[in-house]
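What follows draws every value from the coordinates through simple rules; no lab data is involved. Given the structure is predicted, the values throughout are model-derived calculations rather than measurements.
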Structure 1
Amino acid sequence: MNLLLDTHVVLWWLSDDPTLSDAARSVIADPENTVFLSAVVVWEIRIKQGIGKLDLPENFGAVLAEQHFPELSITVQHADAIAVLPAIHRDPFDRLLVAQAMVEKMTIVTRDSAIAAYGVDVIVA
């Protein structure tokens, strides 16, 4: 299964936060699954860090790289797919993640219940 992690899931995974569900931990750790890291997630994390909403260790980039998650860039096709999304969610980062999941046929791991309303496959984090 190809997985796309929502921003909070990446942060919970990296910090071994007990908030992350056992089901999410299991699918992320399963070597049969491919866990992708979207540029959208890194973008959101760095914006939140830059405005003081998120405190990260200095070696955050290295910690992230140690996960060896394949990177998922933002493409024109991903951005264009946002046009067909209903107005369920106002968060531009989440909308772009949903578009990526739809285009790439991925399952999103998230705690955000609004994401499932788009009809994408979701594993509750």
Structure 2
Amino acid sequence: QFFPWLLGMRNAMEMMLTGETISGEEAAINGFANKSFSEDIISKEVEKIANKIAKVPSDIQAINKRSIHRQMEIMGMRDGIRAGTELQALAMHSRSTRDHLKELSSGLKEALTKRDKDFGDYRTKDKD
């Protein structure tokens, strides 16, 4: 699970236990995303960021990425992700997951709508 690393323990726990989703703006505010843009400007803003990234030599980018990843490993992220993966594997054998996978085989849209209706997620919210 990346949630605790990116959102902090309390926000991650709330999202996992309530099934709440967050908007792009909330994701940026809470550290789950770097930025949030409206639909009308997102392409332009992403291109600006990509152009900045492209100005840094790729060998330096590789070292920078490795440095960040190594720091995350030192802080225990690899072990945390491994533990999360093991628990996700166990969850795949739960009755709830088996039932949901059966529903998915009947149709993705219907299964996701059924899953999300109790939470009022974007798929099932009344559009104003």
Structure 3
Amino acid sequence: MDIDDFMKSTNGPAYEKNESRNGPPLTYVGEKLRYALEHCHDLLQGIESYVPDSLPLPDEYQEGAPISAKQDLLKSPAWASFHYQVTAFVALFNMLGVVKSSKDIEHLGQMPEADFKKWLDFIEREGSVLG
């Protein structure tokens, strides 16, 4: 193994650009994004654990529509939200290289709450909002 394998950018091949800004501190943004992620993770867990697969469709959907209330109206939007929040969180902390695929996102969403919070702690500890 080459030493360069260990010295790669934590953002992997992602686009990087130096910017200067005025506004709320990025640590504040990171804190709020973390809370959003924790709640979205709880939502995913709750949908999977407590929402029945046979959840009826809302009235505005036609009878026999080829969709599932649980999968198409709850799980899919929740997973999409979680995916974008994880991406934004690791990007904010300059750790985009940590999440390489949608399988990684799926694994994070299925983690027990305590393990997911440890992962968030790791990103905050090892990453930096300052670049």
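When semi-axes √(5λ) of the Cα gyration tensor in Å is computed for each of 1, 2, 3, the one that comes out at 21, 18, 14 is 1. Can you say which of 1, 2, 3 returns -16500 when helix-only ellipticity at 222 nm (-39500 (n - 2.57) for each DSSP H run of 4 or more, over all residues; to 500) is computed? The correct label is 3.
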